[in-house]
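Have a look at these structures, which come just after this line.
Read-outs throughout are calculated quantities, based only on the coordinates presented, and are distinct from any laboratory measurement. Treat the numbers as computed from the prediction; the structure is a model and nothing was measured. Cβ atoms are built from the backbone, for glycine too; each structure is taken alone.
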Structure P
Amino acid sequence: MTYYAVIDTNVFISALLSKNGDAATVKVLRAIFDGRIVPLYHNEILAEYQEVLHRKKFHFEEKSVQMVLRAVKEFGMEVFPQPTGEILVDMDDLIFYEVVMEKRNDDAYLVTGNQKHYPIREFIVTPAEMIGIIEKTNG
């Protein structure tokens, strides 16, 4: 089964920083390449990925950043969301929320390490929860 998911930037940061191949964030990234997760994106989300993953404090190799960006574009689906009127703790996260809301009819998820930035909803999950959902259905 394939799942639609908006991947918060912090998930990619954690995956690229991780030394543990079994970390949930690494598994989320791998699930994109395996075709189990179709990443949902918008140009504003791609711009955030680009900006944040290039921050000097992370010391990510350019090839790693480009691998993530290419995977999202190549395996993902661009979404043009309608405004939700939602007020979030960090309004920079609004585009992530609006993209997932646009695809809720397709059971889309928002995968984040910062759930406190979003309203409490069953489709806003941690990387570990997302992997649990995938493994439960795919055995």
Structure Q
Amino acid sequence: MKKPEKKIVDFINSHHVLTLATSNQNIPWCANCFYVFLEEENILVFTSDDKTKHINDVRLNANVAGSIVLETKTVGKIQGIQFLGIMEKPEAILAKKSKKAYLKRFPYAALMNTSLWVLKLNYIKMTDNRLGFGEKLIWKK
């Protein structure tokens, strides 16, 4: 599988909160989630309560979108990614690897009653104004 370029991977690894967008019956919803990135698998791993609206939406439509951004008021420093992917519960080896990575980054999550989810990335568009105003890097699976 073709991997995203290093600038994209470094950006994803340097942050820890994503905005997840779901849709059910043409009604959109957003949620913010702490995540860890498994570079080898090209997936974002996060936890969420099974009763949340975004998880109920995903059960009906696993196609999701989202973003990860650097919060700044300086136009020349704007960076962020927008992504598309498929969300699912990990199984077997991937579930173990995902849980281990997530708990390493967020050890307090071991005390929470949530479910582990993975987001398999299919498309990433990165904006990085440090490379030039409006400069975009595109990755597709």
Structure R
Amino acid sequence: MKVKILVLCTGNSCRSQMAEGIIRSINSNFEVYSAGTRPEKNVNAFAVEVMKEIGIDISGHYPKNADEFAGTDFDYVITVCDNAREVCPVFTGNVKHRLHKGFEDPFNATGTDEEKKTVYRKVRDQIKDTFTELFGK
């Protein structure tokens, strides 16, 4: 039986996309989706770049609206930012576990591109550690 997981954040361009890729890498039998409450137009280029550094390609991902998944059954719906937690859409589908795992928004990083990427790497590693611990490998 597949475990079905939805990861939510606001823009679905950084944290939730990284989490989707990481959770898929932990267990290929998991059916993983990500979405945002106010999705951006594209996945953040820095997120794509720092994920490639650990061998996970999210370049084909695109932001999706959380409303697309309303009425869908999930084993887990996981919010990864406080804003998505506050405005989390109502899921009429059956959700077995609702979790919140908050991470800093790397989009707010300032400085040079390399300084920004350092923040993206830190958040990526926190996401990887959190979900590896939760879903184990």
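P, Q, R: which one has distance in nm of label points 7 Å out along Cα→Cβ at positions 15 and 111, as calculated, at 0.6?
The structure behind it is P.
Quick check for you: by mean count of other Cβ atoms within 10 Å over residues 23-30, which of P, Q, R is greatest?
P
Can you say which of P, Q, R returns -6000 when helix-only ellipticity at 222 nm (-39500 (n - 2.57) for each DSSP H run of 4 or more, over all residues; to 500) is computed?
Derived from the structure labelled Q.
Given structures P, Q, R, which gives the highest value for relative contact order in percent (Cα under 8 Å, 6 or more apart)?
That would be structure P.
For which of the structures P, Q, R does the calculation of Rg and Dmax of the Cα atoms in Å return 13.9, 46?
Computed on structure R.
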